[in-house]
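A.B. asks: Alright, structures below, take your time with them.
Please treat every number below as a calculation from the coordinates, not as lab data. Since we're looking at a predicted model, the values are computed, not measured. Cβ atoms are built from the backbone, for glycine too; each structure is taken alone.
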Structure P
Amino acid sequence: MQKKLETTEKVGAKEIKIEGLEDGYRVTVRADEDELRKHRRLGGAFINLLRQFEKAGYKLPFPFSWILTFWNRYSKQP
């Protein structure tokens, strides 16, 4: 894959790097490992909550339905 665009920004204690590739984007976050684990657990719990609401038949508002759709596509196993 050939890189087309790259930028790195410091946001507080985190460093975020965005790379534009031929077929999409790559986002890399560098930070304290324990802090990242905590945020992953919180993010996973939020996704599970959205799935439960959807399964129960609730209509999710736009940003939440979009997040869930994106996550379902992202997490599919090839």
Structure Q
Amino acid sequence: MTDSTQSAPDVVLAVKGMTCGGCANAVTRVVKRLDPNAEVSVDLPNARVNARTSADPHGLAEAITKAGYEAVPLA
């Protein structure tokens, strides 16, 4: 874990439309584009993305939505 991710808050997003590992990778790439230091985990069965990131949760949701998924910040 880098110093920037240690102090970064956890962001949880509900993401509809993810159905496979390819979807999970696509969403992870979107988050990493906004914050290259983000730590991202995707929970496909529960349609959640957890990220330790300094990126704005609403900005993340917007970028994921533009990538073709329906994303809403939860925490």
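A.B. asks: I have -10500 for helix-only ellipticity at 222 nm (-39500 (n - 2.57) for each DSSP H run of 4 or more, over all residues; to 500), calculated from one of the structures P, Q. Which structure is it? The partial results should precede the final answer.
C.D. replies: On the way: P: -15500; Q: -10500.
The read-out comes from structure Q.
A.B. asks: Using the calculated result 44 for relative contact order in percent (Cα under 8 Å, 6 or more apart), pick out the matching structure from P, Q.
C.D. replies: Working through the options, I get structure Q.
A.B. asks: A further question on this structure: Hey, distance in nm of label points 7 Å out along Cα→Cβ at positions 23 and 55 derived from one of P, Q reads 3.2; which structure?
C.D. replies: Details: P: 3.2; Q: 1.8.
It must be structure P, since only it matches.
A.B. asks: Work out which structure the value 42, 31, 25 belongs to, where Cα extents along the principal axes in Å was derived from one of P, Q. Before the final figure, lay out the partial values.
C.D. replies: Working: P: 42, 31, 25; Q: 33, 21, 20.
It was calculated from structure P.
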